[in-house]
1. Mean count of other Cβ atoms within 10 Å over residues 48-55 was computed and gave 26.9; which structure, 1, 2, did it come from?
2. Can you say which of 1, 2 returns 17.5, 59 when Rg and Dmax of the Cα atoms in Å, for residues 16-127 alone is computed?
3. Using helix-only ellipticity at 222 nm (-39500 (n - 2.57) for each DSSP H run of 4 or more, over all residues; to 500) as the calculated read-out, with -11500 as its value, let me know the right label among 1, 2.
4. Comparing structures 1, 2 by relative contact order in percent (Cα under 8 Å, 6 or more apart), which one has the largest value?
Structure 1
Amino acid sequence: MFGPTIDYWILRPLTHGRRLATEENLDSSYAAGFKIDLSAATRRVEKLQSRLRGRFPIRPDLSYLDIGCGAGDIAFALAMLGAGKITGVDLMPRNISAAIANRDALHFEDRVDFVCRDIHHWTPPQRYDVVLSHEALEHIRDPHNFIARLGALVKDDGIAVLAFGPLFRSPFGDHMDGFFRVQIPWRGVLFSEKAVLRLRRARFRPGDAAESYPEIVGGLNLLRYSDFLRSVAETGWEFDFLAVNPQLRRLPPAWWISNTLVRAPVLRDYVASSVYAILRRRAPASQNGHKPDAARNEEALTGRTMR
């Protein structure tokens, strides 16, 4: 807004240091034992199912890949709810160490497996009926290629389930609301990147010397909603389901405003915070009875929310 130095001193009084921790601190805390709350994990899956309007299949005859699995809570909840074989993959070693420890403690060894791999380069031993990316897409460094590569992970008749956000240009898309005690909407857009990252080092994650959002530990790719729609259209997928900001359904006026604004090409990127989508491989028109893009992807590209 006013440059790196002035922006820093404007924002600094609005932060707190309650979550100050180095990467070494976080590694140690995970190594000491990161316990999964199965009830909370089940509620996360139930919320996901609600926002997907019940379209997320959980069945014992299906195989699942959980991309960006973290400490494994979603995988364990799926196992408890009756899903078939589940594989979790994550780039961060501390997440996989915690996931394996929890799996062994919960005795899910025969149904849940975890691997520490970079999804951009990993070739799994099989393709999956359901590939899930939950709260991860905005952190993946090359989202376009990731969406394209999902085709190598999903069976021909399978689906990819994507739930992600907040997107960077949405009100709290910098993912740093946890260390600001006073929230300013669109903070990441309005204020200098250098100022925000300087504050992040000073008040939140000392030792992470990132000079840009994509470089922070965990990454932040600055994905826009319009970029996501374009990537889906260009990589051979079509929407079975798409909802933007479904958390607003319980507030009908806000839900109506959100759906109206995401139709506007310029405004949609500043309104679209969370996205819930189910993708299928695009079938030839002769097989599915409609033109590949006209019915589903064009509906998304014009900002309409599918139900």
Structure 2
Amino acid sequence: MNPVLVEAWRGDRVESFHRGALAIVDADGALVAALGDVERPVFPRSAIKVLQALPLVASGAAGRLGLDDEQLALACASHGGEPRHVQTAAASPLHNNCSGKHAGFLCLACALHDGPDRRGWVRGYVTPEHPVMREVGAALQAATDVDLAGAPRGTDGCSIPTYGFPLRQLALGFARVATGHGLAPAHAGAAARLRAAVAAAPFMVAGSGRFDTRVMERLGARVFCKVGAEGVYCAALPQRGLGVAIKVDDGNNARAAEVVMAAVIEACVALDDAEAVFMRSLSDVALSNWNGLEVGRLRATSALRTLRV
């Protein structure tokens, strides 16, 4: 059974708790730290949008189309559909939180086919057998060392294929995004370009008040973090050369997974005093009622607090 990673306190009692697992891996594949079962496949879904965007840049499509930092950051995003997000997405279902990713897929599709009937060729790009999804799948496989032919497969909320990856392999993929080590040169360059774009435009990845945007606005290029669905969270930590993958068993994102990620960042990233206070506010969160009175805390457990990385 996975350990308890987050507790919800009311008064002097634990009212509820969240179990989960996490893996921290370097770009050589060494497991630097782990809690719980890091070998069970999970569907990362939106957490791996940066990996899915690698072909957009590696193919040269992003350069030929002149995509800027905000557009590339949006390709990695689960955004809030705020006006800036909508204006940047421009050519997809504009308020859908995956619109930037799909706009990126369409840009890649246009780069892969410049012959007649481009519209017809692009149709069906979300299916596993389409060349766009084959390029995306190849990037996922290369980054994580997971053979997708043998991996569990489902359909994501935005209709593209989603595959099951062990947390250890997801963390490896993000360590490679952090460093470029172990990636083909084109993918390594794409990872660096996407990280730079997100560091320059973190608002585009999430939005006002959202954890990913708040953390990356505060910590800059030291952290690339991306929420998924059902309690999955991933991060690349370039200064440390590490990748992180988290799964909260009960699928709790806003409460539990954010607390776990905040505690991992505290353990792994050098922070000044003000940054440490900011991150602690995200890993030990005051819970207030409708009258604004503090009624409890949401806290990382000792299992997280004693991580040594």
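1. 2
2. Going label by label, the one that fits is 2.
3. Computed on structure 2.
4. 2
Values quoted throughout were computed directly from the atomic coordinates according to the rules given, and no laboratory measurement underlies them. All values reported here derive from a predicted model rather than from experimental measurement. Cβ atoms are built from the backbone, for glycine too; each structure is taken alone.
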